[in-house]
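Down below are the structures I want you to see.
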Structure 1
Amino acid sequence: MPKRLLGPFLALQSLANIDVDSADILDILERQDFINGVLGDAGCCCNGHALGNQRDEYWGSDLSELVIRCSPHVITGTNEIGAPTTKRVRIKIDTLRVEIDANNEVCAWIYEES
């Protein structure tokens, strides 16, 4: 069975933005837990689940990174002529989709940035 996409997830559509620089750590952890629950409700599993060898059963590092990137942050790159550029962006969590394999294991996180 080929990989397929799930999402965007309805439960993530109304989440208020949080700023990880000023938010209480419990609010950040609750946000990660909420996203984990949304993924679990959709039947998503972590890598290695089918073999009983989960690498990160609750996607702790991935969800931590996603939540952190929901706050505005600076990215660097180059423009069409090769000059360095910087942009201030954030993940739009309401656009989150996941690519899953035949075992419903998440293979990729897909989202838009502002």
Structure 2
Amino acid sequence: MNIEKFEKDMMVFSFRQHQDVLTYLSHLEASGWTIEDAENWIEGEKKRLTLGEKNIPSPVFLCPLCSSPMQLLQVNVDNATKTDDDSKSVWLCSNKECLDTIYNNETIQDIMKELTKK
């Protein structure tokens, strides 16, 4: 294994993310599921979120670059989420090939309140 090439190719992921993936894959295998099963479940969840079929209020915002669902996440709450500005949340594209980000000055709670007013 070429460690330097691996580290270069995978540098967009943190050590914690690598550990989480290994834990997830181990649990998936131990439970009798495949990566394809997980991919199918994720695609189904994306469609349900996009169509608003979830009972849990969840903001749905599609990426302006690739039209994939975006996640709303907190920023500037710890060292891992520092942005060097006063942003309080970020929309992050779920498409690993895109990963577009839109930073907000509003908290997740403020954005949720605005979205539920509509």
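Here, each number is a calculation from the coordinates, and none is a lab measurement. Keep in mind that this is a model prediction, so the values were computed, not measured. Cβ atoms are built from the backbone, for glycine too; each structure is taken alone.
By the measure relative contact order in percent (Cα under 8 Å, 6 or more apart), tell me the structure among 1, 2 with the highest figure.
Ranking 1, 2 on relative contact order in percent (Cα under 8 Å, 6 or more apart), first place is 1.
Consider the structures 1, 2: one of them gives -13500 for helix-only ellipticity at 222 nm (-39500 (n - 2.57) for each DSSP H run of 4 or more, over all residues; to 500) as calculated from the coordinates. Say which.
This figure was derived from 2.
Ranked on Cα Rg over 2.2 N^0.38 Å, which label among 1, 2 comes first with the largest value?
2
Tell me which structure, out of 1, 2, gives 4.7 once distance in nm of label points 7 Å out along Cα→Cβ at positions 2 and 106 is calculated.
Answer for the origin of the read-out: 2.
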